[in-house]
Structure formats: C-alpha cells, structure tokens
1. Kindly point out which one of P, Q, R the value 1.27 was derived from, the read-out being Rg/Rh (Cα atoms, Kirkwood Rh).
2. For distance in nm of label points 7 Å out along Cα→Cβ at positions 154 and 186, which structure out of P, Q, R has the highest calculated value?
3. Out of P, Q, R, which has the highest value for distance in nm of label points 7 Å out along Cα→Cβ at positions 2 and 234?
4. The value -11500 for helix-only ellipticity at 222 nm (-39500 (n - 2.57) for each DSSP H run of 4 or more, over all residues; to 500) was derived from one model only; which of P, Q, R is it?
5. Figure out for me which of the structures P, Q, R the number 1.8 belongs to, where distance in nm of label points 7 Å out along Cα→Cβ at positions 42 and 282 was derived from the coordinates.
Structure P
Amino acid sequence: MEYRTIGKTGIKVSNLCFGTMSFGGIADEETSLAMFNRCRDVGINFFDCANVYNKGLAEEILGKCISDCRDEVILTTKVYGATDSGINNRGLSRRHIMLEVENSLRRLKTDRIEFYFVHAFDETTPIEETLQAMDDLQRQGKILYPAVSNWAAWQIAKSLGISAKESLARFECIQPMYNLVKRQAEVEILPLAQSENLGVISYSPLGGGLLSGKYAGGTRPEHGRLVVQENYTKRYAEEIYFETADRFTNYASEHGYHPASLAVAWVMAHPGVTAPIIGARNLEQLEPSLDALKIEMTPEWRDEISALSITPPPATDRSEEVSK
C-alpha cells in the first residue's frame with residue numbers, strides 16, 4: 001500500500017479510499033463489517049461517508065466498524081442533502097451545517113471528523129456563510145478540515161479566494177467524479193487541485209459499474225445502478241459511454257486484467273488524484289478494485305488507455321493548442 005499526503009494537511013492516507021454508500025443499504029451490517037475489515041487488512045486507512053447514505057445508517061455502521069481503531073483511520077462525511085421533510089433540513093446554511101455535524105458525530109461515535117465535505121453547491125446560501133460555519137467547526141475541533149464535493153472549478157476557486165481574504169479555513173480536499181468515460185475533471189478541477197495543492201478523492205472510478213465488464217458487448221443486466229437508479233441511468237445515458245466501456249473491457253481482457261482493477265488503477269495513476277474512492281456490495285465485488293493495488297501503471301500505459309475514450313477539450317476550447 002502506498003500512502004499519500006492530502007494537500008498541505010500533513011495527513012497521510014492510503015492511495016485507495018473506501019466509500020461506504022452501500023453500508024446499511026445493499027450491504028447489511030455483517031457484510032459492511034467484513035468489507036471494512038478486508039480494507040483494513042490490505043492497509044486502507046481512509047473511509048468516506050455521508051449523512052444521507054441510507055438515512056444515516058451508513059454513518060452508524062461505520063461508527064461501529066471504527067470503534068476499536070478510531071485513531072488509526074481517517075474519516076470523511078458530508079452535509080447538504082435533505083435529512084427529512086423539514087423545509088430547512090438541507091443545504092449549506094449555517095443552521096443546517098451546525099445541526100448536521102452534531103448528528104454525524106453522534107452516529108459515527110467520534111469526537112471529530114477529519115474531512116467534512118459540503119456535498120453540493122447551494123445557490124441559496126452565500127459561500128461566505130458556509131465557509132464561516134466550516135471555519136467555526138474547525139476552531140471547535142469538531143472537524144479538522146473543510147472539504148468540497150461536486151462543485152465546479154470556478155466555485156472552488158472563488159471559495160479559496162474568500163478563505164484567503166477573510167482568513168478562514170479553506171477547503172483542503174475535493175471530491176469530483178472521475179473515470180475513463182467521465183473525464184471532465186481533467187479540464188479544470190484536477191489542474192486547480194494541483195495548482196493549489198488540494199487533496200483529491202475522486203468517486204465513481206468504475207462509472208457506476210459501466211467499466212466493471214458486466215456491460216460489455218451491449219449487455220444490459222437486470223440489476224445494477226445503471227439499470228435501477230435513475231440518476232445513474234441519466235448520467236451514463238449517452239451511447240458513446242457504452243462504446244468506450246466495450247473497447248476498454250476488450251482491452252483489459254486482451255492484457256489479462258479484470259476491467260475493474262484496470263479502471264481503478266487508471267484513475268489512481270493520475271498525478272492529481274490522491275485516492276480514488278472504491279465501493280462494493282460484498283466481498284466478492286470488492287476484490288477486483290483492491291487488485292488495482294497490484295498494477296504499476298506507467299504514464300505511457302495510462303495514455304494508451306486514455307486513447308480508448310474521448311479526451312475533453314481544453315477550458316478555452318482551443319483544441320489546436322493541446323499538443324503545444
């Protein structure tokens with residue numbers, strides 16, 4: 001296992017992060033504990049969660065998992081999504097953040113959260129209010145560092161400027177979506193992270209299962225997130241994504257790798273990524289992602305795999321300048 005430092009924090013984390021979105025949902029408590037222990041066995045010390053995962057059950061189960069190793073692991077959780085039907089129980093207002101951090105701490109059975117993520121952009125709350133609330137939580141010791149997920153590069157950059165100007169705790173880690181068929185993060189988000197020395201834990205390295213091999217050859221399984229979850233169905237609706245996944249699956253097979261292992265290794269090899277977030281419904285599904293640790297991917301090999309998909313245009317859209 002390789003350990004990498006998150007930005008300027010000095011905190012070292014495994015180069016794979018385990019996401020617990022399945023805890024208390026498609027993975028019962030026993031299976032969740034087994035996956036947690038398997039991750040610990042291979043050296044993973046980094047676990048990602050959110051207050052809305054399975055209505056708080058994921059945090060509760062993760063809290064039980066870490067009960068005898070709390071100081072050995074690095075935790076994240078998130079705030080933004082609706083926690084019930086209350087009109088103010090969502091978003092990034094100071095009120096919601098202050099209430100939800102207490103709920104997360106209680107469910108996780110811990111006194112602090114290493115990286116506390118805002119889970120989406122809140123158009124109704126000024127960034128300044130959100131940043132001030134996060135700064136207060138850091139000063140109180142309830143979180144160690146603010147972090148951000150699913151914001152555009154301009155929104156992250158704006159927040160960093162506000163934090164610097166107002167002497168507030170800045171976002172130290174970001175969590176964008178990134179995989180072989182969804183490469184938009186390469187255009188501005190990952191360069192921003194590298195420029196500002198931010199940690200990056202990217203999610204969906206398998207594209208919701210699209211790059212796992214089970215959709216190869218036009219196959220459409222009866223089960224799986226791309227089939228049963230509307231947000232994933234819409235996210236990967238374009239046929240070009242399936243065509244890319246088919247090319248990639250064939251490539252992986254020709255080179256003797258499980259496509260899931262190679263897909264995770266491809267993300268892990270980007271110089272701007274600290275640790276991809278892997279997830280699973282059971283131990284059997286988890287193993288191929290863990291096998292990415294055995295793959296030593298060179299920059300040249302990564303470029304070869306990248307050529308299987310469409311490279312997004314540069315931020316200026318002046319594609320003719322890419323090779324310069």
Structure Q
Amino acid sequence: MATLASIPAYVDTIYAIDDVSTDGTADLIDNFKTEDARIVLIRHETNSGVGAAIVTGYKKAVEDDIDIVAVMAGDNQMDPEQLPNLLDPIIEGRVDYTKGNRLLNIEYRTGMSKWRFLGNSLLTGLTKIGSGYWQLMDPQNGYTAISKTALNRIQLDAIFTGYGYCNDLLVRLNVNGFRMRDVVMPAKYGDEKSGIKYKTYIPKVSWMLLKNFFWRLKMKYVVLSFHPLVFFYLFGIILTPIGLLGLFYSLYYKFVQGGDLFIRLTLSFLLFITGVQFLLFAMLFDMQVNGRESKSERWD
C-alpha cells in the first residue's frame with residue numbers, strides 16, 4: 001500500500017490492476033479505496049502477465065479520456081518525486097512517451113547487480129536496433145508516461161503480455177512516428193525480489209525484438225512509406241553470415257583438406273565486409289529518419 005499512499009495529489013485517477021494475486025493484495029486495495037477516492041480497482045479473472053495488466057490500465061484510461069497515463073509498479077520502487085520529470089515533456093508537447101533511465105550515471109545504478117546491469121545493457125542494444133529509438137537506454141525501466149494521442153493510435157491488444165511489453169511498446173510507438181525521451185533517474189530497490197528469470201527472459205525478449213525489427217521495417221519503410229534502407233538491411237543480413245561462414249569454411253578447407261586458402265578466403269572476406277557495410281549504412285539511414293522524426297511536430 002506504500003505505492004498507493006505515495007501517489008501525489010495532482011494525479012486525478014489511480015488504476016490499480018490486480019492480476020489474480022494470491023496474497024490478498026486486491027482486498028487491501030479495496031479497503032484502501034475508502035481513504036483515497038481516486039483509486040479504481042480492476043481485477044483480472046485469469047493471470048495474464050504484467051504486460052496485460054498495463055494494457056488493461058491503458059484501455060481504461062482511454063475509455064475515461066485521460067490525457068497522460070503514467071505507470072508505477074506496486075513494489076514501491078518508483079519514486080513519486082520523479083513523476084513530474086516524466087510528465088512535463090509530454091505536457092509541453094515535446095514528446096509522446098517518456099521512460100526512466102537508470103544506466104546513464106554509475107551512482108544511479110546503486111543496488112543493481114552486475115548480472116542485472118549486463119542483461120539490461122544487452123537488451124538496450126537489441127532494443128535500439130529493434131525499435132529504431134537509437135538514443136534510448138534502460139528499456140526495461142517500467143516507470144513510464146504516455147500521451148492520450150499515442151494510446152489512441154497504437155494497437156493495444158497486440159502488445160506483448162509478459163515482461164517484454166515495454167520493449168514491444170517502443171517498437172509500436174516508433175512505427176507510428178511518436179517521439180520518446182529518456183528521463184535520467186536513480187534506481188530505487190526495496191526488499192521485494194524481481195520475478196524475472198533472466199535465463200529465459202533474455203532469449204524470449206531477444207526473439208520478440210528480432211521479429212519486431214522485421215515488422216518495423218515492413219510497416220515503416222515499405223507499407224506506410226518507402227525508404228531504400230530496407231534493401232541495405234536485406235543485403236547486409238544476407239551477405240554478412242554468408243561471408244562469415246565462408247571464412248570458417250576457407251580455414252577448414254586449408255587446414256583439414258589441404259586446399260588453397262587465398263581465393264576462398266579473399267572472396268569470403270569481401271562478402272563479409274560488404275555485408276557489414278550494408279548493415280552500417282542501413283543503421284545510419286535509420287538513425288537519420290528517426291532523428292528527423294524526433295524534431296518533427298507532435299501528431300494531433
């Protein structure tokens with residue numbers, strides 16, 4: 001209940017989503033409603049995942065015509081004093097989505113384990129590529145705010161229902177041309193342990209981001225508009241692994257079968273370098289497109 005009690009008075013409505021908790025949380029929230037009339041308790045009939053809980057809150061906010069929706073987890077690890085820093089850029093019309101960033105300053109990462117930091121850094125790189133928001137960091141940070149405009153435009157039912165919902169949402173925001181901003185803030189950890197199992201979580205989210213990457217290219221650069229960077233990505237994705245496999249085969253051919261090395265190695269190296277160059281140019285074009293969008297006018 002510490003999270004509910006800490007929410008500032010300027011917040012109009014508080015949606016508390018109970019995803020079939022078994023520790024009596026829903027009853028505690030129900031009782032707390034007598035102290036705070038802003039609280040709206042929404043219960044899931046079946047356990048659907050954290051992403052599904054967020055989407056439930058988003059849908060209710062859209063239904064109630066809420067202008068800006070912020071997400072705070074129930075573990076009291078999201079400092080309410082940081083909330084204005086998330087809201088102000090959206091209120092001022094500069095961006096449509098803000099999120100916390102704990103990775104920029106080493107002092108702000110106090111309490112984050114080395115393994116958690118390593119996993120977060122890996123997913124940061126993958127999410128940059130998958131989402132097209134090349135400037136973002138700490139994509140796993142769930143302390144976010146989003147505008148009504150963005151919520152009305154993206155397809156909420158398609159958002160990933162598990163812990164990777166925040167990565168998936170970033171891809172969908174980018175496809176629709178919405179602007180986002182990282183808000184630097186310190187990490188805040190309490191006594192509760194994370195429910196994320198990184199051994200399965202990272203591969204699952206990585207696979208989701210790979211699929212989302214191709215979906216983003218199709219929607220953003222083929223369906224909704226056109227940009228030749230899709231061909232650069234395509235050639236790079238094809239030529240780079242072919243060249244790399246060719247390099248390994250050239251070494252095998254030389255040292256196991258005793259064949260000539262020079263021609264095979266040279267051709268494989270040229271294919272590999274050409275593929276890498278295609279990928280780098282594609283990323284550069286992608287950065288330029290998203291850089292222009294970040295400076296564009298907000299959608300009405």
Structure R
Amino acid sequence: MCGVSGDATAPATLAYDPFSAGGLSQVTIPLILRRNRFLTARTGDVSLVLVAPSGTPALDITYQGYRVLYAEGTTAGRPRALDDVDRGAGAAGEIRYEFGGAFASDLSAPLNLRVTVPPGTDLTAGEPIYLDLIYICSGEGGLLNQPIPTRLARAVRLDVNVVSALQAYYAGSALNFGEIGDVTTASVQAAPATWTTSAANALRVRSSGPYEVTVRSLNDFRLTFPGGNLGDAAQTIRYRVRFLGQDITSNASFGTRSCTRAGVSGAGASLPIRATLLEGGAAKAPSPNYADTVSITFTPVVTASSAQTCTNL
C-alpha cells in the first residue's frame with residue numbers, strides 16, 4: 001500500500017522561557033515527508049493531520065494559515081478523501097501534498113509548519129515533544145490506495161530548548177513562638193507540639209526542570225537578641241526546622257537536596273516548613289527581641305540523577 005513517514009525537527013537553537021510573557025511565537029519548522037516506493041510503484045498523493053497524544057503540552061501548529069494540530073479524538077474525520085481540486089494544496093485543517101511521477105523525488109519539499117507555544121506552557125527542560133501523524137494516500141504504478149486513516153506514532157519531534165527556570169516564594173506567616181520569657185526548657189520538651197509553628201506555612205516553587213535546595217540559619221538555628229553573644233548559652237535559645245522531611249538543627253546538618261521539577265503551571269510544588277522550640281526562655285537573658293533568620297536557596301539545574309519528589313515531604 002501507499003504510505004509516508006515524516007520528520008520535523010525543530011532547530012536546536014530554539015529557546016523557550018516558561019516564565020517569559022512572550023512565550024515562543026511563530027517559529028517555522030519544516031516537515032519533510034518520505035513516500036513509500038517499490039520500483040515504479042509509488043505513493044502519489046497524501047493528506048494528513050498532526051495529533052497531540054494525551055499529556056502533550058499546549059501548543060498550536062498551522063500550515064498555510066490553517067490549524068493542523070488536533071488534540072486526541074478531535075480530528076472530526078480528518079484527513080478526508082483526496083480529490084483533484086485539493087492536490088498539492090493545503091485544504092482547511094489538513095496538509096495535502098502531491099509527490100509527482102515515477103522520476104520525482106521521494107522526499108517532499110519542506111512543508112513549513114508554524115509552531116506557537118503560549119506563555120506559561122508546562123514544558124519540561126531537556127525533553128522533546130512528540131506528535132503523531134494520521135494520513136491517507138493514493139497509490140500509483142500498481143501501489144494500492146490507503147483510504148483508511150493510518151497513524152504514525154511519534155512521527156514529529158520538536159526539540160525546544162526549554163530554559164531551566166525557577167520561581168519561588170514564601171506563603172505563610174512568620175515562624176513565631178510567641179512569648180516564652182516565663183517558659184521553662186522542661187515544659188517545652190514535655191510538649192513539643194505546643195511549641196511548633198503551623199503546618200500551613202510553606203514555600204511555593206514552580207520550575208521547568210529539577211532544582212537544588214540549601215538551608216542556612218544566620219545564627220546556626222539559635223534565637224538571640226541584637227548584640228547577643230552566640231557563644232553564651234544564656235543569650236541563645238535553640239530551635240529546629242522541619243523542611244523536606246528533615247529536622248535541621250545546625251547549618252552542617254542539611255547539605256544540598258535535589259528535587260524533581262515542580263512544573264510551571266498553577267501553584268507548583270508546596271514545600272511545608274515548621275519550626276519547633278527546643279529550649280524555654282525562663283533561664284535566658286531577658287530581651288523582647290530574640291530572633292533568627294533562615295535563608296532557603298533554590299537553584300535550577302538542567303539534570304539531577306538523584307533528584308526526589310519533594311512536594312509535601
């Protein structure tokens with residue numbers, strides 16, 4: 001029977017920033033078709049559409065001004081029957097091509113597809129986009145027609161260089177233990193849940209690729225007051241932070257964690273953070289301003305072989 005195979009690889013120089021307001025607009029990608037041939041028996045005409053399998057990121061592809069990319073199950077009968085009027089021209093909503101006679105090339109001329117990726121599309125850094133191709137065709141020189149739509153899986157590959165970008169912000173209130181001047185260390189350690197901050201506090205992360213996380217405390221996870229001496233136990237109050245499934249009590253205990261991509265759509269990944277008091281303030285130097293600053297740094301990376309899913313750890 002007649003038939004074709006297709007190739008449409010985007011240039012490696014294409015770059016897409018999922019957080020850019022402009023997206024990736026109006027990029028031309030040539031689709032090259034190769035027809036089936038057996039000696040002089042050959043494919044004559046072909047009509048085809050592109051199909052985005054379930055889970056394919058949102059994008060738009062047009063040919064000669066008509067949209068030719070369809071979501072799974074929405075082709076509405078396309079491609080339709082070939083006819084003399086539409087040979088060699090793009091009918092509305094599909095691509096039609098005439099290869100020519102026995103001595104013509106088995107490769108089509110470049111069929112220029114116009115690809116648009118809307119801003120905020122959830123593309124994965126480092127992964128190509130694959131599209132399927134559905135075609136019908138006519139045979140010449142003894143090759144049979146193929147009137148039943150035939151599907152080629154992963155016929156079109158779009159290599160879009162997605163920037164490994166990241167956005168993060170804190171969603172919550174200050175990690176505040178309240179007034180602890182009269183609270184003893186014994187009472188704190190007897191009821192740790194009472195002296196633990198809300199589980200509703202979290203960091204929100206959106207990323208197109210994996211990322212690394214580091215955590216540091218200005219005072220090495222000790223509260224103190226302005227001018228306080230970190231070397232004097234009477235002027236510091238110890239606490240710990242629960243983050244990414246780990247209890248952190250010192251700057252040396254966390255290291256660097258690698259997380260899988262959070263995605264760029266919606267709220268992204270939610271990374272809860274809680275603080276638990278380890279000492280009371282009853283035996284400490286009086287001050288209304290015991291505090292510390294915890295800094296959490298997110299760094300986007302291209303690949304991370306040991307990355308784990310960090311959401312809700």
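1. Structure R accounts for this read-out.
2. R
3. Largest calculated value belongs to R.
4. P
5. Computed on structure P.
No lab work stands behind these numbers, since they all come straight from the coordinates. A quick note: this is a predicted structure, and the numbers were derived from the prediction, not measured. Cβ atoms are built from the backbone, for glycine too; each structure is taken alone.
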